[in-house]
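Listed below are the structures to be examined.
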Structure I
Amino acid sequence: MTYFTTALKHGNITSAATELNIAASAVGAAIDQMEEAFGLTLVTRQRARGIQPTASGQDVARKCERLLEEHRALLSETAELGQSLGGVLRIGYYAPVAPAFLPAILQDFVPDPSQVTLHLAECDNDQAQAGLLDGRFDVILFVSEDVSPSLGFDTLIEVPPYCLMPEGHPLASQSMVTLNDIAAEPLVVLDRPVAGPYYRALLEAAEPVAKIAAYANSTEMLRALVGAGLGLAVLNMRPDTAKTYAGDTVVARPILGDLRSLTLSIGYDKARPRALVKRFVRACKNTFSSPSANRFTVDKNV
């Protein structure tokens, strides 16, 4: 289209080729290809007078100019989007205690609140990964234990499991507990993808066989059930508060043994990230690489 419209502007294939810095034969070939594709005669060729558009050629040229203008605008706007620190940022997260850290990260990261619109969506681990791959999310926070091979991500923090119990429970007087201690009590299990199978696998080696008192698919409901005395729970990340929504106090204790941790990661387009995405990723990495990130873990070595 560029070759065709440039040739019509000059009325001469040679002059068009000079402007475009290509061979004249390439301009002529482009016009021939357009005429063949459309089944129309677009120009008349006169040796002495160069080329002149036919009526069909004039109509096609106007349409080509509009398309080329839109194409140039798209390239310009897309380049600006890639470098802009404004616009929409869509974040998907599968992180049970994300409300404990995500607002603070966003508060520090947003360069100009009037120029950035945030869309936050809580989802399960598979939904988060699928949403990043199909473009519904710009960035995701997720557990990278079962990650799609086509997804780019960076690890933020590895979090060991801990036991959550009501204040005043006999085990709360110990500095740490064992899996057997936990299995001897009624349990409340977080029934979420990745988390549920992970916790059940941890307790399979315990004796006696653990009795499940309740399942909950949200961390706050699980914490409230533990605070009410319905049972103990195993979790990984912890919030800053020991209070549940109901106002009860819960206690976290590390679990003895070499137990598998869960890994919180951040997924995004690592090949061509937008400037806004890169800034958010950097803010997340800074948060979890700082000494203050220890407050999200209950580590027996600390």
Structure II
Amino acid sequence: MKNLLVCALLLTAAAILPARAADLGDKAPELQAAEWVKGQPVTLSEIKEQKKVAVVEFWATWCPPCRASIPHLTELQKKYKDTVVFIGVSREEPGTVKPFVEKQGDKMDYRVAVDAEGKMTKGYMEAYGIEGIPHAFLVNREGRVVFHAHPMEPKFEEALKAVLEGSFDLEKAKAALENERKLEELYQQYGELVMEGADKAKAKEVGQRLFEAVKDDANRLSQLAWAIASASELAFQDLDFALQCAKRAVDLTQEKEPDTLDTYARVLFEKGDKEQAIAVGEKALALVQDNEELKEHIEFQLSIYRGEESTGEEGEDG
């Protein structure tokens, strides 16, 4: 799965960031579903009259992260059953969505709507410049969109709790969203520069700006380092920058997280320090607990460092 970050962070970075026609605090579009396949039809006006909060989540049957988030959303609906209405929205046809939802049964225990005509997708996803799913929008008791994010991110439930408690800071949320937008632009700029490779000095300068923006986020640092180290196809593969990011991530996690150590080992290997890569990889493996997928991944990486396998990833999901 780490290899997918190459596409997510670098190789698709040249795509133009989508424009936004809406902002946090704007009135939420009405729920114009083509069909409701689970639960009773509901409108935002009805939810507002009941003084409840709405969560409008966009997903698809073919999307693995969407499927992974379904049990989480079900638990949240149970937890906030008296105060929040959860609505899953799919752009697919009813003939595709219905059997999937029926098979899920109680594991998908919230309202599900089909947006075959794309009206809700346009009003939410396109209006807010969102392309990836799953993605959830939080509509407060006044019927306004005040937050949106991946539904599995801790910050989403934090925002939900704050809205319910009346402590949500809309201006702070707007500022945080704008910071995320600026960070996306930095990723995009860096991606374009390293793919083209014509201006290495500029790439290094933008890389340092990117580093400063994420220097306290071990996960992002590790992802960025892995993306660079595993993307030999880049015109400018700055392994020194990857090492800077990986080392910072390891320091932030006090050498206790196997995932960040695994990234550090990969960067060391790509820089030619095979002995140290093996030592760090073994340390990462020793820290793995109850995660067979990560264990297998690190074991595979170690086999490469030891010369037992050809370099490369262990497959599409590796």
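If log10 I(q)/I(0) by the Debye sum over Cα atoms at q = 0.07, 0.11, 0.12, 0.15 Å⁻¹ is calculated from each of I, II, which structure is the one that comes out at -0.34, -0.80, -0.92, -1.20? Working through the options, I get structure II. Work out the source of 14.4 here, i.e. which of I, II gives that when mean count of other Cβ atoms within 10 Å over residues 243-250 is computed. Only one of I, II returns 14.4 for mean count of other Cβ atoms within 10 Å over residues 243-250, namely I.
Taking mean count of other Cβ atoms within 10 Å over residues 91-98 from the coordinates of each of I, II, which one would give 15.8? This figure was derived from II. Looking across I, II, the calculation of helix-only ellipticity at 222 nm (-39500 (n - 2.57) for each DSSP H run of 4 or more, over all residues; to 500) that yields -15500 traces back to II.
Readers should treat all values here as calculations from the given coordinates under stated rules, not as data from a laboratory. Quantities reported herein were computed from a predicted structural model and do not represent experimental measurements. Cβ atoms are built from the backbone, for glycine too; each structure is taken alone.
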